[in-house]
Each structure stands twice: as structure tokens, then as C-alpha cells.
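Given below, in the form of C-alpha cells, are the structures.
Read-outs: derived from the displayed coordinates by stated rules, not from any lab. On a predicted model such as this, the values are computed, not experimentally measured, just so you know. Cβ atoms are built from the backbone, for glycine too; each structure is taken alone.
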Structure P
Amino acid sequence: MTDYLYDLPNATSGLDAIMIQTLNIFPALTPMILLFVFLVVFLGGITRQKIKGNTADYSAWAMVGSLATLIPALLFSVQAGFIRLDWLAIVVALNLLSAIWFFFERKYTEV
């Protein structure tokens, strides 16, 4: 009955140690959390804006979603082992690309 697929994390050393042990077993957890945050903000904002105004501003919601993803990614980078450097670089690059898309789509008077 207690035959687990992996060893349970040691809970005596704190929550961060539990997260790091879980990330060592399942390394795709961090990108999945960041993708979840981005999609909730992006798709939720677009859906709500379409309901209220019949149009959605995709570039603005992409920038808001990428900024909402950057905050947890930077918080994950405080503790070693929470996020790999390549995933942090991907989040920063997507942030820059969404900002470029947002500012190039606008006229000078709209920003």
C-alpha cells in the first residue's frame, strides 16, 4: 500500500527543500507552472475583453501575461534549483518579444 513511484521528500528541512526534491524528480514542473500563469492571464484577459467589448487586444494581453510570468520566474531564481537559467532566459526573451509586438502595433499617441 505504501509502494510509491518515488521517494517522498524530506519534510523536516523546509518547504523549499521539498520543492527542490520534487523538481529533481520532475524537472518540467517549473515550466509548466510558468506556462499555466501565462495562459491563465493571457486567455482570461482576452476572453473577458471579448465579452465586454467584442474585440480583444492580443498584444496588450501578451505583454501583461509575459510580465505576470516574469514575476514568478524571478522569484524562482532566488533559490538555487527552482528554475534553470535557460528557462529564465526564455521567459525574458518572450517578455521582450511581447513588448516589441505591443509597441510596434501602437501609434505614437496610443502608448
Structure Q
Amino acid sequence: MNIRDLIVIVVAVEFGLHYFQWRQVLGMELPRLAAYVLGLLGMMVPLSIWLMDRNETEVVQTLWIAIVAAGMTVFALYGFDHYVAVVQERKEALERERLASSMLKDKVNEQGK
């Protein structure tokens, strides 16, 4: 496989991944993280095969170590962002509850007068 073949394969795979009917298969849109992973794999698997064909095993190993490290970092950051959003939602819900309780007490006090 030459470089032109590699590029054609990568373009075809990315085209297919982009226009594939994920909603019909999954019953929902493809989650963003999954889309990132598939897009990356669409590039890196053909490139890795191309490099292996040229006996560049050390380059392929290093490439995949970097890919996995980056992927784990992104996954962890998505988890952290979700945690922060949940904590913020909880704070807002408690504030709304406190405000509603205060308003209810004021209303009861006004009716009792």
C-alpha cells in the first residue's frame, strides 16, 4: 500500500463514519465521545497498518501509547466535567428549595396575621 492508497482508505473510512446512519442503528445520535473515538480509529488503524507494513513497529507502539494516554485523559475529563455539572445542579436545586421554603413561610406568616 502506498501513501495515496492510505489517504484514499482514510478518506473513505471517515466519509463512511460521518454519513453512517447512527440514529437508525442506535436509536439515538452517536455520543460525542464515541464519535471522537471512531474518527480517531478511522485514521489511526489504516496508518498503523501502513506503518507496520514498513516495519515501523516502534513508531506504531509509541503512537498507540500516545493515543491511549490522550483518550484516557479525555475520558477522565468528561467524567470530571459531568461531576462538576452534577454538583452545580445540586447546589442550584438546594437554593431553589431554600427560596421556595422561605417564600412559603412568608406566605403562611402573612395569612396568620
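FRET efficiency 1/(1 + (r/R0)^6) of positions 68 and 100 (r between Cβ atoms, R0 = 35 Å, to 0.05) was computed and gave 1.00; which structure, P, Q, did it come from? That value comes from structure P. To which of P, Q does the computed value 18.7 (Kirkwood radius over Cα pairs in Å) belong? Structure of origin is Q. Computing helix-only ellipticity at 222 nm (-39500 (n - 2.57) for each DSSP H run of 4 or more, over all residues; to 500) gives -31500 for which of P, Q? That value comes from structure Q. Once mean count of other Cβ atoms within 10 Å over residues 76-83 is computed for every structure in P, Q, the highest value turns out to be that of P.
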